[in-house]
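Listed below are the structures to be examined.
Derivation of every value follows stated rules applied to the coordinates shown; laboratory data play no part. On a predicted model such as this, the values are computed, not experimentally measured, just so you know. Cβ atoms are built from the backbone, for glycine too; each structure is taken alone.
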Structure 1
Amino acid sequence: MRWNLDPTHTSIEFAVRHMMIAQVKGTLNLKEGYVETDEAGRPLKVEARLEARSIHTGVPDRDNHLRSPDFLDVENFPEILFRSERIAPLGEGRYRVEGEVTLRGVTRPLAFEVETFGPAKDPWGNQRVAAHFEGKLNRKDFGLTWNLALEMGGVLVGDEVRFSVDTQAVKAEEAVAR
């Protein structure tokens, strides 16, 4: 079965250390994606595309810098892509997802645990499932190396990017043979 990720019911949040003592938080938007499941509802494959240009931290100058070639270079790399390669059940609606993320033209492995919920029927008759997961990656692994040294030691921007995702997916309509 195919379930289409619902961009209007997906939140993608991230956090990065700033000046070694604080965090800057932001969001990205889901462009599109899907989950394929077996008949029992166990996920078999996941693919998601994020809009790099949608990065938002609440500070327009910082957001524009994050979109620039110093960071995401959204003109040349408009999407962030995740594709699963293996999904292993952990029990009670939890799974370990292993795959690859492509960010700024660089592809690296990424793994995380996901908790799933549902299915449930929404008020319009659509079948939905939901998932929550958290993870982290090192921005330098993707060529995002811009930084400034601080006078008292350390750097302006941390290397580790933590992310948290809550998403819903809607069961795709089956084609009717005529």
Structure 2
Amino acid sequence: MAHRARFAAAMTAVAHRLPFGLSRVVAPSLLGYLLINLCTFFLDLSILAVAHGVLRWPLPVAVTVSYGTASLTSYAANRVLNFRSRAAVGAQLPLFVAVSVSNYLIFVLGLTDLLAAVGVYFELARVIAALCEAAYLYCMMRWVVFRDSPGSADTAGDVAEDAATPEISRHN
């Protein structure tokens, strides 16, 4: 459990050092989400590049496999490290699946295919779609999937005690 507290403390420390007044408005969970999802996005792109670019799988199939793998990895890392959830997976996973399916249809497959169809290179199309999905997924993870978790209640000014004691649960 020490890894949860260390990750929370690191994100809190970074959030408190943000310039231009951002330290007052950027929650540590947003920074954690961005770090975790940047890593899983590179996993997504790597799988996509191999599946579509090398193996020549159809783009919808390649996007589905790459997104699914990255999505499950993101869920696990965000659950453990970022939102520090102790809730039953059985209650959260259906919510996450619904969020992922809607995100997949709207942004990942829909927007990626639309951009590729109008001539945008498939990897660039995926990057553009990822920017749109990032905001959607963070909001849904923080306020829907992990809404009762310590990391979902953090704000830039009041998370120090959560970083030290992740079992505390506060609500917005």
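Descriptive notes on the structure:
- Which of 1, 2 yields -1000 [helix-only ellipticity at 222 nm (-39500 (n - 2.57) for each DSSP H run of 4 or more, over all residues; to 500), calculated]: 1
- For the structures shown (1, 2), distance in nm of label points 7 Å out along Cα→Cβ at positions 123 and 147 is largest in 1.
- In this comparison of 1, 2, the computed figure 16.4, 49 for Rg and Dmax of the Cα atoms in Å, for residues 19-66 alone is attributed to 1.
- Comparison of 1, 2 by mean count of other Cβ atoms within 10 Å over residues 59-66 - largest value held by: 2
- Parent structure of the calculated result 14.2, given that mean count of other Cβ atoms within 10 Å over residues 83-90 is the read-out and 1, 2 the choices: 1
- Value 25, calculated as relative contact order in percent (Cα under 8 Å, 6 or more apart), assigned to which of 1, 2: 1
- Comparison across structures 1, 2 (criterion: distance in nm of label points 7 Å out along Cα→Cβ at positions 35 and 91) gives the highest value for 2.
- In terms of volume of the Cα convex hull per residue in Å³, for residues 43-130 alone, the structure with the greatest value among 1, 2 is 1.
- When mean projected area of the Cα convex hull in nm² is calculated for each of the structures 1, 2, the largest result comes from 1.
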